[in-house]
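Q: Take a look at these structures.
Just so it is clear, none of the values below were taken in a lab; they were calculated from the coordinates. Bear in mind that the values here come from a model prediction, so they are computed numbers and not experimental data. Cβ atoms are built from the backbone, for glycine too; each structure is taken alone.
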Structure 1
Amino acid sequence: MPRAGLLKPANRFVGVHTFSSLRIRNYRLYFIGQGISLSGTWMQVIGQAWLVLKLSGSGTALGFVVALQFLPVLLLAPWGGVIADRFYKRRLLYLTQTCSGVLALTLAMLTATNVVRLWMVYVLAALLGLVNALDNPTRQTFVHEMAGRDRLRNAVTLNAIEVNLTRVLGPAMAGAIIATLGLAPCFFINAGSYVAVLVCLFLMDGKELYVAEPVERQKGQLREGFRYVLRTPILRDVLLLMAIIGTLTYEFSVSLPLLAKYTFNGSAGSYAWLSGAMGAGAVAGGLVTASRSRTRLRGLIWSAFGCGIAIVLTSISPSLALACAGMVLVGAFSIGFTALSNTILQRESKPNMRGRVMSLWTVAFLGSTTLGGPLVGWIGGHANPRWALGVGGCAALLAGFVGLLAMRGYRPHAAAEERASLVPTSAEENPQTL
């Protein structure tokens with residue numbers, strides 16, 4: 001009897017498989033656009049964190065602004081998943097990416113004119129969270145439409161690698177720009193980067209998308225999504241692990257600035273080094289994950305254990321250099337956990353439920369920051385930044401133990417309709433050709 005999560009892609013040649021999804025023209029365009037946009041996003045992450053510390057000098061304030069950015073995701077992402085199931089994903093992305101660019105431009109102008117106040121940062125963070133509540137479930141399921149089932153894990157992992165490559169490039173650029181030109185240029189560059197995404201979406205060939213037909217609007221679709229997850233053990237358990245780690249472990253946007261500023265008496269450049277080291281490790285770990293030929297729940301669990309141990313070691317590092325080395329390991333294990341959880345959920349979900357399932361993944365991954373961000377910020381501000389990071393490591397270890405218990409005795413539930421839904425539509429039938 002196969003154990004939970006034992007899923008074998010057709011491609012068994014590891015070297016060839018590593019970059020296989022980049023052979024797909026639509027995904028290649030998406031990859032290019034996201035690379036440009038995510039570099040700008042990471043610049044804004046660094047810039048916004050330093051702006052909040054400059055305006056307030058408070059770790060709690062930093063945790064609060066991060067929480068405000070993710071509160072709408074926590075509360076509204078399930079509705080975003082319903083909308084993602086009801087509409088064509090490509091069209092929704094035109095809307096969400098445009099709105100994100102406008103918000104970045106607003107923050108840039110407020111900062112450049114020196115009228116920015118802490119409450120303004122709070123408002124803009126909350127508005128961006130509203131956009132992300134729809135954008136994240138849509139983007140996650142759109143990867144499936146570009147890559148299809150067989151190349152899904154590879155596409156998800158390469159996307160995660162790209163996120164972390166830009167985690168290296170974006171903070172490095174931000175550190176240099178903040179030191180020489182100030183904070184505002186980081187926000188201007190991020191605003192302009194969304195244009196690249198819109199252009200790449202426009203250049204895609206709708207005939208080559210694996211389009212899941214939108215579901216008709218009906219009452220109770222949100223409740224239906226929750227019930228579907230609760231009665232499907234592998235979906236329920238993977239989401240539980242993601243919720244534990246998402247709430248306390250992945251609060252690096254709070255814990256790392258505090259560690260850089262107050263533990264190592266550093267600057268924005270020190271934060272950039274820590275964030276960049278994590279990104280470098282994630283790139284290396286992602287390449288290993290992308291090359292593997294199987295997606296297994298056991299791998300998800302060991303990634304949680306590895307991430308927890310690496311974070312605990314980083315939290316007790318006596319110097320910035322050793323902390324950066326520890327963050328390389330953190331990145332390597334965290335990308336494995338993120339990519340595997342995403343892939344398992346998408347492959348094990350019915351096509352007409354995928355948006356709602358991935359919206360719950362978004363809540364567990366991002367929305368949980370609303371709860372964890374202020375808590376980690378409070379611990380870092382009132383106890384010690386090392387404790388703030390160490391709590392996250394302990395949470396990852398807890399998730400690993402929970403996963404070991406959860407995986408006993410059940411089989412993966414593969415959606416019967418999956419393969420039938422993965423036939424590219426013709427030009428006449430596919431509205432996304434426009």
Structure 2
Amino acid sequence: MVIETTRSAPSRADWEPRYADRAARLQTSEIRELLKLLEQPDIISFAGGIPDPELFPTDAVRQAYDQSLGDDTRAGRMLQYSISEGDPDLRHWIASHMASKGIDCSAENILITNGSQQALEFLGKLLLSPADTALVTAPTYLGALQAFSASEPSYDLLQWPMGNRSASSYGEAARAAGGAVKLAYVVPDFANPTGETMALEQRRALLSLASELDIPVIEDAAYAALRYDGADIAPLQALDVTATGSIDASRVIHCGTFSKVFTPGLRVGWICASRQIINRLVLIKQASDLNSAAINQAVILHLAETLFDTQVARARQHYRTKRDAMLAALTKHMPDGIQWTKPDGGLFIWLTLPPSIRSADLLQRAVKDASVAFVPGHAFYPDASGTNTMRLSFSLPDVPAIGRGIEALASLVKSAG
């Protein structure tokens with residue numbers, strides 16, 4: 001037998017396949033990249049909206065895991081595949097929680113997701129075809145743009161007051177882009193990234209617009225529990241359920257999460273919507289990851305049943321103190337001509353610089369010269385505008401660090417202006 005040897009192939013660039021067209025729309029998250037700075041102990045990070053680990057109910061989580069694995073029969077169930085809809089007891093608790101917000105629903109209206117980010121991904125897959133239009137605010141949550149962009153949509157901007165633009169103009173613009181208006185997406189309470197809250201009249205106007213366009217409204221309620229001042233405003237879904245008579249007649253899709261109240265590490269969120277919508281989303285869930293981890297759902301249920309109200313109260317007091325510290329530091333140190341939002345809750349403040357200052361350039365100097373990080377505002381615009389804006393999160397640094405960081409950042413702004 002003669003064994004032939006082959007010559008080594010000439011060196012060349014690493015091989016890559018022919019990707020789907022949609023792959024060209026996938027972009028790295030500037031926030032995810034900036035989070036790597038947290039590994040540097042000297043950085044004061046106003047970048048990620050990361051819950052403060054001081055608030056994590058570590059002992060309760062440990063106890064819940066111990067209970068879940070306490071006997072072989074229960075442990076076997078917790079470590080096994082489970083139903084795609086999610087744990088029935090957890091869904092019943094969420095349905096009761098939604099009822100306390102004025103949304104009468106049942107467990108059949110709830111789907112458990114791996115955080116609310118997965119909910120946005122699923123809704124993009126369900127509702128958007130290439131060239132369809134998604135209505136968003138400007139700025140809006142970067143993670144929503146990433147989740148929707150894989151479906152290759154166009155974006156059009158919701159404008160306030162809503163009456164400044166007709167439903168027909170949105171429809172005409174969508175047809176010109178090659179598709180149809182398919183959804184509206186908002187963060188109505190303490191929005192990521194601005195911290196602003198939609199007034200009741202804005203919510204009613206949005207529902208009216210959605211009715212004229214016959215589209216669903218995705219209500220991202222990730223921060224709704226974190227109110228520090230003022231009175232709660234009815235969720236969009238509650239308003240629509242009242243108007244239509246039932247959750248199954250409502251066009252609002254409500255996305256919630258336990259990440260901001262308990263811990264993001266367990267990755268438990270939910271979608272509350274009509275049964276028709278939930279049934280279709282279950283099929284997407286089955287094709288994506290089959291089910292969310294049963295043991296994590298059991299832990300979250302334990303926390304929800306025993307600690308939810310207490311944990312919300314702790315988080316509100318904790319973050320209110322930090323918000324107040326950042327607002328005070330901005331007032332004390334920022335030069336004239338700089339504007340910022342004054343949120344009633346949530347984790348973010350939105351800062352607007354003079355048009356001549358690019359926040360992306362300022363970030364490089366801030367990290368290098370002042371060991372301060374933030375998120376440049378252009379990341380939150382579908383068209384990458386807003387180059388003179390930035391998002392500041394007060395959730396992670398302690399109060400002294402917030403003061404030092406804002407003072408250093410203000411010094412850089414003064415020198416840039």
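Q: Could you figure out which one of 1, 2 the value -12500 for helix-only ellipticity at 222 nm (-39500 (n - 2.57) for each DSSP H run of 4 or more, over all residues; to 500) was computed from?
A: Working: 1: -25000; 2: -12500.
Only structure 2 yields this read-out.
Q: Have a look at 1, 2 and say which one yields 2.4 for distance in nm of label points 7 Å out along Cα→Cβ at positions 255 and 383, as calculated.
A: Details: 1: 1.1; 2: 2.4.
Source structure for this number: 2.
Q: For the read-out log10 I(q)/I(0) by the Debye sum over Cα atoms at q = 0.24 Å⁻¹, for residues 183-278 alone, a value of -1.13 was computed from one structure; give its label from 1, 2. Can you show the working numbers first?
A: Values: 1: -1.13; 2: -1.34.
Value -1.13 for log10 I(q)/I(0) by the Debye sum over Cα atoms at q = 0.24 Å⁻¹, for residues 183-278 alone corresponds to 1 out of 1, 2.
Q: Rank structures 1, 2 by relative contact order in percent (Cα under 8 Å, 6 or more apart) and report only the one at the top, that is, the highest.
A: Details: 1: 31; 2: 23.
That would be structure 1.
Q: Of the structures labelled 1, 2, which one yields 43 when percent of Cα pairs over 16 Å apart, for residues 359-406 alone is computed from its coordinates? All intermediate terms of the calculation are to be shown ahead of the outcome.
A: Working: 1: 52; 2: 43.
Structure 2 accounts for this read-out.
Q: Now a separate question. Any idea which of 1, 2 comes out highest on mean count of other Cβ atoms within 10 Å over residues 215-222?
A: Numbers: 1: 11.6; 2: 25.0.
Once mean count of other Cβ atoms within 10 Å over residues 215-222 is tallied for 1, 2, the winner is 2.
Q: Right, another one. Suppose log10 I(q)/I(0) by the Debye sum over Cα atoms at q = 0.07, 0.09, 0.13 Å⁻¹ works out to -0.31, -0.52, -1.14; of 1, 2, which structure was it derived from? Show your work: numbers first, answer last.
A: Numbers: 1: -0.31, -0.52, -1.14; 2: -0.37, -0.60, -1.19.
This value belongs to structure 1.
Q: Where does the value 1.12 come from, among 1, 2, when Cα Rg over 2.2 N^0.38 Å, for residues 71-302 alone is the thing being computed? Working shown, then result.
A: Details: 1: 1.12; 2: 1.01.
Of the structures listed, the value fits 1.
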